[in-house]
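*Asks:* Each structure below appears as structure tokens.
Just so it is clear, none of the values below were taken in a lab; they were calculated from the coordinates. Source: prediction; values computed, not measured. Cβ atoms are built from the backbone, for glycine too; each structure is taken alone.
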Structure I
């Protein structure tokens, strides 16, 4: 399988660039073709880039705590644009205040994200899980054809 293409960026009005650069480097070192949109990325920019590059996944990060607002309706936008089955991941400091991570995870999975990563998730584990998901998705698509 060729390098999977992923679109990454920091969503909404969030301008935290350092973590985004770390993610770009880690994903690249782990065999992903990374399309990095930078900071302050809209849902449509993620979707446009995914369509243009034929990406297998969209990886959304948010540090400023408004990820739950910024990500609302993203799966529906993907469906409207014809990429409803694209893998979507989200991670970071996704909500304001202290909340049980299980509740945060459930909220984002309900929004259509395959995996939700807390700020302290090991990035090597993220890469491994994402690669497995992408391979599984490719196998399903191959079997359906």
Structure II
């Protein structure tokens, strides 16, 4: 399933990317998270960083698709309520010969009425790697060919 969380790519290069997402109360997942205090789920803040990382991978001409490989030192600092704008910023740290891309990322909560007043909602490190298909007979992961 392909799902675009981010609304706009602001900057894209082989070294980093910046994306924007407007969080609206109309989004279905906010009805359950949480019914009396709706906030953007933390996993979707991570997904915003991952999607920004995929933009970098595409800019680099990496084998696509790439999937989340590992998450390290992820910190959530702030709730993101409906009506907010988030900016996901990722920077490529290193690229391995095996296609693994190591990123540092953060999600900033941007107040539309005060665009210079930003707070970090989440930050951490993560890797993206080429998708692997599991061979049921051998039990070994192999890189998936991309058409």
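*Asks:* Comparing distance in nm of label points 7 Å out along Cα→Cβ at positions 67 and 83 across I, II, which is largest? Spell out each step's value before the answer.
*Replies:* Values: I: 1.9; II: 3.9.
Answer by largest value of distance in nm of label points 7 Å out along Cα→Cβ at positions 67 and 83: II.
*Asks:* Moving on. Taking semi-axes √(5λ) of the Cα gyration tensor in Å, for residues 27-74 alone from the coordinates of each of I, II, which one would give 28, 12, 8?
*Replies:* Working: I: 20, 14, 9; II: 28, 12, 8.
Going through each structure in turn, the value belongs to II.
*Asks:* Figure out for me which of the structures I, II the number 16.4, 57 belongs to, where Rg and Dmax of the Cα atoms in Å was derived from the coordinates. Don't jump to the answer; show the numbers that get you there.
*Replies:* Values: I: 14.1, 46; II: 16.4, 57.
It was calculated from structure II.
*Asks:* If helix-only ellipticity at 222 nm (-39500 (n - 2.57) for each DSSP H run of 4 or more, over all residues; to 500) is calculated from each of I, II, which structure is the one that comes out at -4500? Intermediate results must be reported in sequence, preceding the final value.
*Replies:* Values: I: -14000; II: -4500.
Among I, II, the structure yielding -4500 for helix-only ellipticity at 222 nm (-39500 (n - 2.57) for each DSSP H run of 4 or more, over all residues; to 500) is II.
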